[in-house]
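What follows is a group of structures, each given as structure tokens.
Every read-out reported here was derived from the displayed coordinates using simple, explicitly stated rules and does not represent laboratory data. Because the structure is predicted, anything quoted here is derived from the model rather than measured. Cβ atoms are built from the backbone, for glycine too; each structure is taken alone.
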Structure P
Amino acid sequence: MSGVELRAVTESDVLAFFEHQRDPEAVRMAAFVSGDPDDRAAYLVRWARMLADESVVTRTVVFDGEVVGHLGRFTQFGEPEVTYWIAREHWGKGLATAALGLYLASDPVRPLYARAAVDNVGSLRVLAKCGFVAVGEDRGFAEGRGEDVEEFILRLDR
């Protein structure tokens with residue numbers, strides 16, 4: 001998609017990410033979020049740790065000059081996993097698919113995993129369009145919903 005780009009994360013980007021993740025509907029859909037979405041200090045500390053960790057890859061998603069989200073790769077359960085967040089007001093525009101596609105073209109790490117709540121149809125569609133296939137299921141406590149939630153585990157091999 002034209003107008004979507006990825007760049008290094010800046011301090012002001014993290015403040016925009018914080019505002020994005022405070023949206024209750026987005027938090028519910030993402031399900032597996034960390035702690036209190038209104039705890040700015042904890043959010044900034046978590047991002048400072050991620051940005052200082054050379055094993056974690058982070059990128060800001062920009063659309064037509066506006067910070068609309070972020071994505072990254074980290075290790076979870078001993079495997080490389082990708083994650084992303086697009087501000088809700090930009091859902092349905094193809095931005096997550098475009099951003100993830102750009103990222104995957106630049107990162108040769110395979111296999112690469114992703115997870116999404118089984119009812120997060122939008123995210124599952126993005127992952128499928130980018131070549132991820134379901135390889136398992138898990139269930140865990142989701143802070144964003146305050147309850148156990150089933151999720152699909154997906155993998156990209158190509």
Structure Q
Amino acid sequence: MAVLNINGKLVKIDTEPDMPLLWVLRCDLGMTGTKFGCGVGICGACTVNLDDAACLACQTPVSSLHTQNRIVTIEGLQGREAQALKAAWLELDVVQCGYCQSAQLMAACALLKHKPEPTDAEIDQAMTPVVCRCGTYPRVRAAIHLAAGKKGR
């Protein structure tokens with residue numbers, strides 16, 4: 001039995017210690033916004049935020065997590081950065097197929113929490129782990145820059 005802090009709520013889960021967080025979120029808790037892509041940590045579709053840092057849920061065993069860790073999924077993404085990013089995503093029509101977008105938003109939000117005005121290089125570095133098969137990278141970068149400007153408003 002483990003107790004995790006997910007989206008600001010303490011959640012009791014009964015699972016194997018080596019179970020990846022991805023499967024706990026999707027299967028045990030029904031939080032399907034976090035996507036399964038590759039399962040081996042190379043596509044980034046399963047990105048969530050762990051203590052305000054982007055984290056691959058498919059590579060994070062439940063046994064490595066504790067009640068004090070703050071896990072945020074796309075379902076619980078909120079705050080100034082999140083609001084600014086969501087608005088910028090819509091304004092610049094970032095989404096194409098949409099499969100990677102929850103991961104893109106999670107990674108972008110973690111970036112803006114640590115780098116309020118990121119450079120192109122910092123954006124590229126932070127967003128590289130999340131693969132977009134549609135190639136919307138220029139729109140993602142532009143939306144992050146737009147959101148960085150909107151955060152203070």
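For which of P, Q does distance in nm of label points 7 Å out along Cα→Cβ at positions 11 and 139, calculated from the coordinates, equal 2.9? Here the read-out was taken from Q. If we compute mean count of other Cβ atoms within 10 Å over residues 27-34 for structures P, Q, which one ends up with the highest value? When mean count of other Cβ atoms within 10 Å over residues 27-34 is computed for each of P, Q, structure P gives the biggest number.
The greatest value of mean count of other Cβ atoms within 10 Å over residues 67-74 among structures P, Q is that of P.
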